[in-house]
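Nothing in this text is a laboratory measurement; each read-out follows from the coordinates by a stated rule. These numbers were taken from a predicted model, which means no experiment stands behind them. Cβ atoms are built from the backbone, for glycine too; each structure is taken alone.
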Structure 1
Amino acid sequence: MERKSPIPTIKLCLSMTIFGSIGIFVKYLTLPSGFLVFLRASIGFLFLLPFVLFRKNKNTVASIKANLLPLILSGIALGANWVLLFEAYRYTDVSIATLCYYLAPVFIVLFSPIVLKESLTAQKIVSVGIALLGMVFISGIFSGVDSANPLGILFGVMAAVLYATVVFINKRIKNVDAYDKTAFQFGISLIITLPYSLFTEKLSSDMFDLRSIILILTVGVIHTGVAYILYFSSLKDVKAHTAAIFSYIDPILALILSFLILKETMGVFEAIGAVLVLSGAFLSEIKLKRPKETN
């Protein structure tokens, strides 16, 4: 039997590790969220463009034309999703914003019967209930913690809804390579966030000191370009359920880093909520084996 290479799994773990650390970098940036998303999308687009051009996919133009509307809509949703997530980081703890964002699988389950005409199984209903109960704990209702800012929680939840929207729209996109699709979505994101940031956000020269420039380049090159390339290049050789399991490196690492670096802490109720949200999201993504029937 031929042994499978561990490289795809290593790439997947690395990409999730990178994604899990983005909140720390964003927290130290003073740039408005819209302009930061514009910079992230621009750097990510320029980073992915050589990969798209080098691969010389002959069907790229035709496939993009055939899927133009969903590609544009998904790019808009992706850009708005990033803006809301970065706003969530600003208004509340990275740990809480991350947990709110990880309600995305739950929203996918909730809206799948409407959007994808999929049945809502008992397992999925339970997973939604567990995750939503976790959000009640995280909201600070029981403990009244200051870090559980209602506006930050709202931004995080709205970002999760938009991420679910991107997933649903992507399911409508057919025969478009993952690199081509992502580069196009980055392009749309930077197009829509530039006028948004110019007309609604205030920029000043003191926002672009050496530390900020290094952080911006890290978010754009490492957290966007490198992370997405590692992620997409791993998926073709990693099973779907394996990818779903390893994706939880992202929120768990975000929680650990927020504690170690940002000195964020959680009370007992918030910790219970964190476990419930991640458990509910995990349960929504895995398939439980049915017991074999015996005669």
Structure 2
Amino acid sequence: MIRVVQFSDLHISTSEARSHGGFGYDTDETSEAVFAHAFGGPAPQIDLVICTGDIADHGWATEYTKAQSALERLPVPVIVAPGNHDRQAAFEACLPTGNVAYQRTARAGSWLFLFADSNLYGRETNEAGRLVDTEQRTAGSGQLGAAEAAWIDEMIETTDAEHVFIWVHHPPAMEGIVASYMSPSYHREFLDLVDHHPKIRGVGAGHVHADIVADLAGVPVFVCPAFTYNLDYQAGTLLPPGFRTYSFDDDGTVSSVCHLLDDGRWPRAELPDVVVSYFRGETTLDDVKTALNIAAAAPSPF
């Protein structure tokens, strides 16, 4: 059995404001609490930590240096993958060192872990043929693109691992109450992968700041809560920070438990109706900003 802790959407910040333009929690405080909860107490049996993106709130080098210092103190190896708030050049230059690695694959017993990049939107190819970020990356929705989907195909077709688990920032299979996050083309990309590769046993993602387990043509999609604000989309309330733990068995079984840090510092307060309507896809972000008296040019709180 392989035991994994998943952290996602850490949104480490070095600015004076809290994450998400001041809307989010103080991630200095929440990261300390989450790490203590995950690794406190008697020697937890954890083999690996995986961070599925949005390590930094703004993508600044200073934020990655701060995140690396915190992650390096964890007692097990850490693999990091980028999210839409991350900036690729600073991410690669500052974060991987010591026990913190940035890699595309990891083999664990009978399992192959693939770290897919869903950040095609908001990036473009430069003269050297390398993908570089544009100003639109933060607002980009999930997309693999032909090259990334082909890489996943190749990795699965050439591995002798019996089981495959895909880690990615943007979750597929988001619909209904989280309609604002739904990308039909991204969803179809994952449906094609699952259809062609019966070795795929599950997907681990973040991005939507919630505890969700969705279904992708019979394959579970586990969504990890964030270190900053989280949302209960059904109840229309805020949630405390959290993380996920996983167990991967040799027979291809994967199980996961979400851990939310209920604490008076992060109450389960009700969300305004306009915010709930936004996530249902019934209104726009501009409507939310107007209703909450947020400047139109301000960073999105979501």
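Using the calculated result -23000 for helix-only ellipticity at 222 nm (-39500 (n - 2.57) for each DSSP H run of 4 or more, over all residues; to 500), pick out the matching structure from 1, 2. Label of the source structure: 1. A value of 0.45 was computed for FRET efficiency 1/(1 + (r/R0)^6) of positions 21 and 189 (r between Cβ atoms, R0 = 30 Å, to 0.05); which of 1, 2 is the source structure? Computing FRET efficiency 1/(1 + (r/R0)^6) of positions 21 and 189 (r between Cβ atoms, R0 = 30 Å, to 0.05) on every structure in 1, 2 gives 0.45 only for 2. Quick check on the output: 19 is relative contact order in percent (Cα under 8 Å, 6 or more apart), derived from one of 1, 2. Which one produced it? The correct label is 2. Ranked by mean count of other Cβ atoms within 10 Å over residues 93-100, structures 1, 2 are topped by 1, which has the highest value. For the set 1, 2, ranking by distance in nm of label points 7 Å out along Cα→Cβ at positions 165 and 197 places 1 highest.
When volume of the Cα convex hull per residue in Å³ is worked out for each of 1, 2, structure 1 gives the greatest result.
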